[in-house]
1. State the single structure among 1, 2 that was used to calculate distance in nm of label points 7 Å out along Cα→Cβ at positions 93 and 165, giving 3.1.
2. Thinking of 1, 2, which structure, once helix-only ellipticity at 222 nm (-39500 (n - 2.57) for each DSSP H run of 4 or more, over all residues; to 500) is computed, gives back -20500?
3. Starting from the value 2.1: which structure in 1, 2 was distance in nm of label points 7 Å out along Cα→Cβ at positions 117 and 149 calculated from?
4. Supply the structure label, taken from 1, 2, corresponding to mean projected area of the Cα convex hull in nm², for residues 133-212 alone with the calculated value 5.2.
5. Of the structures labelled 1, 2, which one yields 1.5 when distance in nm of label points 7 Å out along Cα→Cβ at positions 37 and 197 is computed from its coordinates?
6. If we compute relative contact order in percent (Cα under 8 Å, 6 or more apart) for structures 1, 2, which one ends up with the highest value?
7. Upon calculation of log10 I(q)/I(0) by the Debye sum over Cα atoms at q = 0.11, 0.17 Å⁻¹ from the atomic coordinates, which of the structures 1, 2 produces -0.65, -1.21?
Structure 1
Amino acid sequence: MELTRRSVIAAGVTTLGATVLSAPHISRAASPLQRPALPFAEDALAPTISAKTLSLHYGKHHKAYFDKLNTLTAPTKYADMDLAAIMAESAKNSSDSAIFNNAAQAWNHVVYWEQLKPGGANRPQGELASQIGETFGGYEGFVKKAVDASDQVFGTGWVWLTRDDHNGLALVGYEDGNNPAAFGRPAYMGIDVWEHAYYVDYENRKADHIRAVLDKAINWNVVGDRIRA
């Protein structure tokens with residue numbers, strides 16, 4: 001799959017040899033791939049993310065990506081690969097775009113759920129705070145950049161905290177299910193800006209959704225651990 005404007009919207013990105021985030025916590029002893037359980041109750045993030053949104057987002061959308069991926073990969077070379085390998089390999093082949101789309105979205109959401117925690121570490125601390133300050137001019141600058149990156153995503157997509165061509169921290173908008181890890185970049189934190197992630201709770205106020213998630217639902221200890229890994 002080519003790395004095009006359809007994939008990456010902000011911060012010029014080319015393939016590089018940066019350290020890539022290790023695979024999310026998914027084991028695969030045999031087909032089919034199993035979707036990990038949520039690490040918290042469906043109502044645990046309310047009102048930032050309501051139980052209704054969690055039920056739809058995890059229970060229907062995330063499940064559908066795993067179900068479709070298992071169906072698509074069953075008769076193929078991907079059948080015995082883990083999720084990260086399926087995503088990376090299918091990204092290279094435009095003929096496997098359906099497999100890539102579902103693998104990437106399955107992977108994206110595992111990373112997403114793992115970084116959320118009710119009331120946990122609501123601001124970056126220590127070295128992570130220093131890096132964010134140096135790169136974005138402080139936490140408020142970081143939030144503004146996240147909103148700005150999301151505005152450059154036309155339609156559905158994600159905003160990812162990753163690294164740029166100079167190995168500096170960067171917030172980059174990716175359309176659809178694309179993510180930096182599929183193209184050789186680290187994926188430290190993802191903000192879902194598909195409408196199913198926020199419309200029940202925020203309607204068209206996407207910026208309010210982004211700020212609320214960053215302020216009240218991100219476990220910054222997890223983000224910091226990913227950067228140090």
Structure 2
Amino acid sequence: MSGGAIVQPQSKTAVAEERVVRYTFQERVIHWINGISYGYLLFTGLAIFTPYLAWMGTVMGGGGTIRYWHPWIGLVYMATIIQMQRMWRSDMVTTDADRQWSKNIEHYVKNEDDQMPPVGRFNHGQKQFFWVMFYCVFILLVTGIVMWIPERIPRSFHWVLPIMVFIHSAVALVTIAAFMIHVYMSIWVTPGSMKGMVEGTVSSAWAKTHHRLWWQRITGRKN
């Protein structure tokens with residue numbers, strides 16, 4: 001799913017801004033289901049994690065409600081991230097261009113786009129974020145299942161439960177940190193990224209500036 005068709009919007013102006021498809025409708029739906037389910041897991045998980053944030057659970061229906069829905073929404077989250085991996089598998093492979101991008105990440109943070117090497121559909125930071133979330137979800141699944149049905153653990157193995165709780169909490173905190181960076185980068189560091197995920201298209205100029213190799217591939221142009 002490279003999503004690269006050129007779209008010319010209808011306009012009464014003399015010159016219409018050229019748009020390119022950044023994300024297909026299916027990609028956007030899966031992404032937003034994934035994001036919303038993660039948001040639910042984030043807030044309910046924090047409410048369960050510490051009594052200082054228990055008010056979050058109260059706002060979202062109470063302790064019993066969030067404890068029931070948390071694992072089920074977790075399965076929804078896992079299903080969507082697996083589907084995202086299927087859709088974007090080829091786009092998430094690390095390339096030489098990504099390594100060059102990483103060496104110049106200081107310019108990216110400073111919004112000095114003109115000094116960044118060209119990259120494909122996703123830059124190396126986006127790829128790293130995706131793979132962190134992808135692999136973490138399997139650890140969260142295994143530990144979460146143990147926490148979900150503790151009564152089925154043989155008494156002689158009850159010592160495993162606190163270990164699972166610790167691992168689950170630690171990995172969840174890793175995903176929270178990654179998620180916060182992802183949102184910050186999408187909204188403030190690279191303006192237009194979030195809009196592209198909402199509308200599905202971005203301007204040709206934006207694509208050329210931030211993802212030049214991808215822009216060249218979908219347009220067939222060099223400049």
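All of the numbers you see were taken from the coordinates with simple rules; none came from a lab. Here the structure is a predicted model, which is why all the values come from computation and not from measurement. Cβ atoms are built from the backbone, for glycine too; each structure is taken alone.
1. On the way: 1: 3.1; 2: 4.5.
Going through each structure in turn, the value belongs to 1.
2. Values: 1: -11500; 2: -20500.
Clearly, the read-out refers to 2.
3. Details: 1: 2.1; 2: 4.9.
For distance in nm of label points 7 Å out along Cα→Cβ at positions 117 and 149, the value 2.1 is produced by structure 1.
4. Details: 1: 5.2; 2: 6.9.
Here the read-out was taken from 1.
5. Numbers: 1: 2.5; 2: 1.5.
Among 1, 2, the structure yielding 1.5 for distance in nm of label points 7 Å out along Cα→Cβ at positions 37 and 197 is 2.
6. On the way: 1: 30; 2: 26.
The maximum falls on structure 1.
7. Details: 1: -0.51, -1.31; 2: -0.65, -1.21.
The structure behind it is 2.
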